[in-house]
1. Determine which structure produced the value 1.26 for Cα Rg over 2.2 N^0.38 Å, for residues 220-275 alone, calculated from the coordinates; the candidates are I, II.
2. Comparing mean count of other Cβ atoms within 10 Å over residues 92-99 across I, II, which is largest?
3. Compare distance in nm of label points 7 Å out along Cα→Cβ at positions 60 and 76 across structures I, II and report the one with the greatest value.
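Bear in mind that the values in this text are calculations on the coordinates, not laboratory data. As the structure is a computational prediction, the values presented were derived from the model and not from experiment. Cβ atoms are built from the backbone, for glycine too; each structure is taken alone.
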Structure I
Amino acid sequence: MLIVGAGVGGISAARGLLRDGHDVTVFERASAVRASGGAVTIWPNGAKVLSQLGVDMAGAGQVLSLVHVSTATGRRVAAIDVTALNAELGAPTRMVPRRVLLERLMDDLPLGRIRCDARAVAVTNTPDGVRVDFADGTSAEGDLLIGADGRHSMVRAAFNTQDAVPTGWCSWQGLVELPDLADSDVAVIIIDKGGNLGLSPAGNGSLQWWFDLPWSPGFVRPDSPIDTIRSHFTGWSQPVDRVLAALTNDDLSMSPFPHFRHPIPREWGQGRFTLLGDAAHTMPPTLAQGTNQALLDTMVLRRALASPRTVPEALRWYGKTRRRKVAAVSWVTSRQISHGESAMKPAGLLPPGFVTRVLTSFLRAVSHSRMSAEATGKLWPIDTR
């Protein structure tokens, strides 16, 4: 089996398929496997998949107990009881640096399974399998290929699906060392009609920060991004002002990260190649579900390949099974309500616990709960549909 892309999605798929006894090689265009960006939220749906993969997350990042949502004027919008959500869904919610997550996924991965400096340029179905060609003139063949190569996926481009479209927003984000603010298990989100921000403890004195602002394809990067961010967000809260005072333009050098959304394709591949993670379903980070949905892709793909179906049949079943649920997540994350103060304010009038219950039900509904329970219990009943 061949996997293009050595991010969280590609490595999780490699780890799972190796555990299932498959011969797997991962191809990465960069010179080394590395994680970009700050921290990610691992919700219970993603945490369960990590457990299935045998990934030890003990001590990684920070387990969250509460998310406070308010307006820039201090008006309460919602308090998400993450402890209750975790209890209902049976796993913790954790903020963890992407680098740490990738390291944990790569623990015990057999040497030689990842080939770097391998930029894939073409993928072709062959009579007996699939071939991927690389920029250096080499090629590799296998019985199937998984495109886990992100929003600009070469594998996705091979079957002419629609490109991702911008949503009109972007995130400036990263990690900052502020132990006194990060010594907490409470995340904070503040919304306003002109932007949004979040502060989340990420373990070991690190605080994940993000500032969302409007963005368009004609965006011109300001000479001093930190001044732009400060002009929008100064005064929103004392912790926010502390973070803004600590950040410099160097901290913003990798930002912004524009928000894009893929139209979810009906077919996730052709013949013996398929897609996984952002290659299939890039979505805005509004619900922090991107990484979790990639992990769920891994779970369902493993299930498909454990069945008696042929490889093409298994890949079609995988795409069909994932499509509806991931489309629901993508749709919700892309609604303007996610960034509208006027639309979110009424949430403050709802009964205590209502938002927690809605989010819990939503995560359960889009996470293949029955399959997840079977996989966690190491039960893979044969499904011949």
Structure II
Amino acid sequence: MSNTIENVIIIGAGIGGLSAAISLRKIGLQVTLCEGSAHDAPAGTGITQPQNTFKVLKDLGVYEECLEQGVQLDSMHILNKEGRVLLEVNQKFLNEDLPGRNSIWRSSLNDILLTKALSLGVTMQWNKKLKTYEENEHGVTVYFEDDTILEADLLVGFDGIRSKVRNMMLQREVQSSYLGMGSWRVPIEFPAGTLTTTSYMLLNEDNKVGIFPLTATDGYMFILKPVDEDYRDPKEQRYDTVRNMLEPFQWKKDFLNNCFQPDSPILFNMIRQVVLKEKWYSQRVVIGGDAAHASAPNLAQGAAMAIEDAIVLAEEIDQHHSLSEALSAYYDRRYPRAREVQRLSEELLINEMSGKSSQQEIIQQCDALLERAY
């Protein structure tokens, strides 16, 4: 890249934003990462890193540490409510010689990425809420709610499904589409000595329960269930709500009854996606991750796609002599792959809601896509 771009502002210090900060700093750019929340804000429950994520984690320089702080899973068992195994899914779908899917606390992953970014010289600013920005052919001026102003050659938005950067860039309020399911996420505990290299998916008609270890003693559980778009889930009722949804399942009943408590911090959200008709960039602004292609979580590829966005953006900026060419190449390279993963994730969700049994075919389609380099 010529000297037309030297410094970058990134909005959003989640997995995608931190990965972008690392990637862009490694090609020599000055990077300021701005996050609207506080440093100690909760970072959710667990996350799984499929094998297609490993190459990017190695490029970021955090692969070994992610494995050290996570649990590697060789297989996933899909069971009916009585506990009978319906399907065993190999988590080493790309390479049998590599570890299987890495399961890690989201807070641990964020800390690993943040430490790496800071070690490279990324400037981190917390409680920094975007107000607006102005761009022209020479650069971008970014205004924040604390009345501070920053200047940069490029503004990068990895600020999630409700992205302010995206909405300002497109000059419209982008509406996410509801996919018909609610999601409950629960931190859980495992009895001593029960840790395995297997995750579990329990099915009961259109209800789905996932159970993933994250360390030797704890992990997380998610529940997906169809709900109306106007459904509300008060925090004070979530423990009982989750208990009732687990009641039909007979698999390891004692474990399901005791793995979480009334005071466990249960998170709830509606499953939504964002499909953009417009390109992901303008003159001096570009977006990635959920801001560009939020999708259903059923294939567990959301974070992987965001990390791929981050490294491809840096690669294209490094390889081109003009910013416009780099952003165009980034979009052309990322859109088809991210959109197909998004489509397959939605198709899998719809199949699960309707009770169809073609999940394995969809998973295989996704695996075949991810075997190809990003």
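1. On the way: I: 1.87; II: 1.26.
Of the structures listed, the value fits II.
2. Values: I: 22.0; II: 13.6.
Largest value of mean count of other Cβ atoms within 10 Å over residues 92-99: I.
3. Details: I: 3.4; II: 2.0.
For this comparison of distance in nm of label points 7 Å out along Cα→Cβ at positions 60 and 76, the top structure is I.
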